[in-house]
Each structure stands twice: as C-alpha cells, then as structure tokens.
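Some structures to go through are shown next.
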Structure I
Amino acid sequence: MWLLQPPQVRDTEVFTRLPERFRRRGVRSAWADANRSGQPTDSFLEGPVFDEAGNLYVTDIPFGRIFRIDPQGEWDQVAQWDGEPNGATFLNERELLVTDYRNGLMAVDVRSGAVRRFLERRNSERFKGVNDLVFDSRGNLYFTDQGQTGLHDPTGRLYRLRPDGQLDLLLANVPSPNGVALSPDERVLYLAVTRGNQVWRVPLLDDGSVAKVGAFFTSYGPSGPDGLAVDRSGRLVVANPGLGVAWVLNHRAEPELVLRSGAGSSLTNVAFGGPDRRTLYCTESVTGTVLRAVLDEPGLPLYRPGRADPRAN
C-alpha cells in the first residue's frame, strides 16, 4: 500500500480532561439524540484554537459552551448560549468566530462571554448546519455547511465569505463537508469529506472560482476525516474519529506518521500550539480529553483579520 515505506506510528499523551464540574451527567440533549443515537453524552469537544497567550479554546457542541484551557491544563468556561458550536477561529484580538449548527456563524467575546450573530442566513435561507472554518491572508473566510448530508444526500456546501460581505457558493455537491485547511501558498484548500471517507483537494483559481476538484486522500472505517491542520512544510494533518488516529500526510497524500489516540477513539480535531507551535493538540470528543504529541515541524500559523499575516514573518 505504501509507495515508500510504512508510516511511523506513535501514541498521543493526555494533556488534560474536562473537569467533573463541567460534565453534564445524565442531561439529555437534542444533539446527542440525533448524532449519538441517544447515548448519554456529558460533553462533546471540538474546534481547538489557540490565542497568542498560549491558551487553548475548545467548543462543547451539545451544551453550547466555549472553554478556555491555560498552558497548565486548567479549565474555565468562557461562554454558553442556546446553540451547538463546532469549529472556531479568531476573528480579532478578543472575539472567536464560531460555526454554530443551529444559528450560523457567531462571534464570541472571550473576555466578557458576550455572543453576537455574525452570519445567520444566506439570501434568507437557513444553512444546513455549518461546521468548520478558516481565514486566508486576504481576509476571505472559507466555511463548510454540513448538516446531515452524506452519500445518501451529497448536497453539503463549501462557502467563501469575502471581506466586503459577498458570499460565494464554491461547492454544493459534497457528502458531508467538515474540516477545512489551506496550503502554505493558499492556492489549494483541503476539505474533509467525512461520509465520503476522503479529503478533497480544491484548487483556488485567481478569478475566485474553483476547478478540477479531486480526491486527495481516501481513508476507511465507520467515520471519515474530520478536522484538518497544515504544518510549515505543507504536510496535512487529518483527524479521523472513526479510527481514533490523526494522519500526517506528505504532498503525495502518503502517511508519514500515524498518531493514535491515548484516550477513546473519537479523535475529531487538531490544532498546533506550544511556544514553537510544534505540539499538535487533539480533541477526543467522547471522553472530553485533549491529547497532544510533539512533531518535527511547526504548524502553519492561522491568519486573523485585523493584524499582519503571521506567515510573512
């Protein structure tokens, strides 16, 4: 199967776990009824993203919460609202932009906990259920609209929101679009297609369109690729909750490294952090655990509107 050599396999270590005081034991949620077959779910962590002080923020989908984890692994709750937050990235110095399955895009002030609507609908039509997002260096926001799509209903969407407010529909035929990440030169967007068990490669053309979209990587198992991240050398990190691993893929989509979950099998999302950005942090959603592993390349810095592009440094 491997063109060069089998990938190295390593275990992740547990960084921290959601404290008991935040676990909603015995509380039923509409999200768990629909997405976990009604199984008891005291939390479901997603959307890891770091601030410049080294704090890690994660979302809790079924209970509409945002948590902040300091570098020592201590937790506090930043915000809570009637929503189902998933992916997150910083909009500015103090606000997180969050994909909310119920409400569209929401902005969350991490200092006050205030929540405001950012983009609720498209042409008066509700989104299917937005999932993940990433900014490019020009301030364009790419985000996925997953809903309950899959191979039975391949109508998931990929959008681009331009800085002037223009909303472009780039793809509308995706069977469960999930995580998004950009190549270092921003000419390619990687798109996790969970129910298709693939990562698609989406070329971004100079005129703003896309063309020759193809399957970059194909996985296997009960649930396909979820969250994505890119390192400085252009390798793609793919969280795969169906297998409980994160793949580290080279430019030919060959796995160079497989990181195994150190707690549970639902490894849903990834983010680079630490002082040198060489530590990969992973959410293990079902157990409420954050895992980590040190890699040999730093992660690609994420762009945030309103400041200089960190990739230029």
Structure II
Amino acid sequence: MEYTLCGVILMILMLLYFKVANYFNIIDKPNERSSHKEITLRGGGIIFWFSALFYFVQNIQSYYFFFTAITFVSLVSFWDDIQSLSNKIRIVIHFIAIALVFFDLGVFNTVSILVIILAYITAIGLMNAYNFMDGINGITGLYTLVVMGSLLYVNTKIQLFTEGDFIKYAIIASLVFLFFNYRKKARCFAGDVGSITIAFWIIYLILRLMLKTDSTVWLLFLAVYGTDAVCTIIHRLYLKQNIFEAHRLHFYQILSNEYKIQHRLVALYYALTQMAISILVIFLYQKIHDGIIFLVVSIPLLFLYSLKFHLLKKVDIKLN
C-alpha cells in the first residue's frame, strides 16, 4: 500500500509539474546536435527529488546529509535547465554535495587523501556521464531501473548496506518517469535535474556498498555508461573538439541518429547490456579477484564501443 500511494502521489506531482513547465515555458528545443526533433517539456526528472523527499520525511535523522546534498544538486541542476549556468558554479555545488555525503559516511576519516581525490573525480565524472547519456527516450529511466534493481538484489541477497525502501523509492520514481518518457513521443525529458539527481542517488548507494564490502567492483553497475562516456571524451579530444559542447558522437547517438534505430529500442539495448554485466558481476563477486572482474567486463565493452568507428566509416561512405 505504501508503494502504491507513493506512486500515485508522484504521478499527480508529475502532472502538476507539466502545468508549471507549460506556464513557465520550461522546454527542450531541438537543434542540430539533438537526437529528438520536437519541442518537449524539460525537467520531468524532478520526480526523483520528490521521491527522495518522501523517503526523507520518514527517515529524517538517518538521511539528513544525503537529502541536503541531493537538494543542492537538484536545485542547481533545475536552475541550469531553466537558465544555463557556468560550469564552475555547477562543479562547486557538486563538490559541496559530495563532501556532505563523504562526511556522512565517514570517508574523510577512513581513507587517504589520494583516495579521497580519486573518489571526488570518479563521483563528479559519473554524475556528468549520466547526464551526457540522457539523450533519447527511455534511456535514463530504463538504465536506472537496471542499476537500482541490481543494488536492491545485492542489498537483499548478498550484503545489507541500506534500507530496502531507500532503493525502492528510486525505483518507483523511475517507473513513474518512464510512463511519461518511454514513448515514441515523450511527454517530458528528465533534464539535468533528473539525470544528475538520480546519478547522485546511485553514486551514494554504490559508495555505501563499496565501504560496506571493501570492494570497488560495484562501480561496474555503471560500466556501460562509464565506458561510453570516457571513450567518447577520448575520441573528441583526439578530434580536437571542445568536450563541453553538445555533440552527436556517443554510441547511442550514432545508432539513433545515423542508423535511425528507434530510440526506445536503443535505450533497451543499453539497459539489457548493463543488466547482463550486473548479473555477471554479482555471479563473479568473491569468486575471482576484483581486478579480473574489471577486465572481464571492460574488454568486451571496449570491443562493442569500437564498433562505433566501423559504423561511422560506413556512414561516411554513404554520405560520399
């Protein structure tokens, strides 16, 4: 009953947000770099913050620092959806938010300075990677369902590291968002407020799990997004492009824009690939060394990503 009520309330809030977004003209206008062609409401991912709020109200003392941090992240991201902000402002807020959860989880007292620096770089990188990958209908919602579902399974069957409802509330928000987004003509897009907020939630959960198990292997629950984002950045640096400007070189963009594969199908491919990897990670955990698991996952993913260059070459031939 509790989950049904949460879903109904989130659904109502989403419908109310549509009216607000329409009134204030919070929209996403397609350009030559976009994967969509129609004007669509932006910021529907605010539903993830509302879901976090509902959970926080019921667990105020346990998640005070997390909710404060995710609120900072959501506010600056929503502001950026309405009016573009300087990258410096966003990074400063992200830095403060991550510091809050590091303090909450005792990171500053348990690891070295070097590890803390690497953790900051990884966390900020993953948040931005999640945002970069939010470009076609359904991809953020489906991918989030897979990641959260994997974390829920680990929490239930392998290692208890948080309250189950803390993960389930994020899953409910994802389902509500998908109802409006996973369509041929989406009612709304997640916007920065959606992709970055849910990425922050996921990173917080993975960090808790890593500290509990003393293992970094759980970062592979974000392996597909991470590989695509990092390899695309390297590709763009090789092409001497500004990596902070919009582009169409992600693998999903090549499949959607150049090869005209339906957006929802490409999003499903990404989600299923990550699901297969998550199942493999769970199966191999504590059976072989973490470093070997990273290799087992990374090598096939890099091979899959390399297919992008073959596809680009074929497109160039067709265009010429």
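Given a value of 11.4 for mean count of other Cβ atoms within 10 Å over residues 83-90, point me to the structure among I, II it was derived from.
II
Additional query: Work out the source of -500 here, i.e. which of I, II gives that when helix-only ellipticity at 222 nm (-39500 (n - 2.57) for each DSSP H run of 4 or more, over all residues; to 500) is computed.
For helix-only ellipticity at 222 nm (-39500 (n - 2.57) for each DSSP H run of 4 or more, over all residues; to 500), the value -500 is produced by structure I.
Any idea which of I, II comes out highest on distance in nm of label points 7 Å out along Cα→Cβ at positions 11 and 139?
I
When FRET efficiency 1/(1 + (r/R0)^6) of positions 115 and 179 (r between Cβ atoms, R0 = 35 Å, to 0.05) is calculated, the result is 0.90; to which of the structures I, II does this value belong?
The read-out was computed on structure I.
Going by distance in nm of label points 7 Å out along Cα→Cβ at positions 163 and 283, which of structures I, II comes out largest?
When distance in nm of label points 7 Å out along Cα→Cβ at positions 163 and 283 is computed for each of I, II, structure II gives the biggest number.
Then there is this: Work out the source of 15 here, i.e. which of I, II gives that when relative contact order in percent (Cα under 8 Å, 6 or more apart) is computed.
I
Here is a further query. Where does the value 3.2 come from, among I, II, when distance in nm of label points 7 Å out along Cα→Cβ at positions 67 and 91 is the thing being computed?
II
Another one. Comparing FRET efficiency 1/(1 + (r/R0)^6) of positions 99 and 267 (r between Cβ atoms, R0 = 30 Å, to 0.05) across I, II, which structure shows the greatest value?
I
Thinking only about distance in nm of label points 7 Å out along Cα→Cβ at positions 27 and 219, which of I, II has the largest value?
Going through I, II one by one, distance in nm of label points 7 Å out along Cα→Cβ at positions 27 and 219 is largest in II.
Quick check on the output: 47, 46, 44 is Cα extents along the principal axes in Å, derived from one of I, II. Which one produced it?
Answer by label: I.
Every number here is computed from the coordinates shown, using simple stated rules; none is lab data. Quantities reported herein were computed from a predicted structural model and do not represent experimental measurements. Cβ atoms are built from the backbone, for glycine too; each structure is taken alone.
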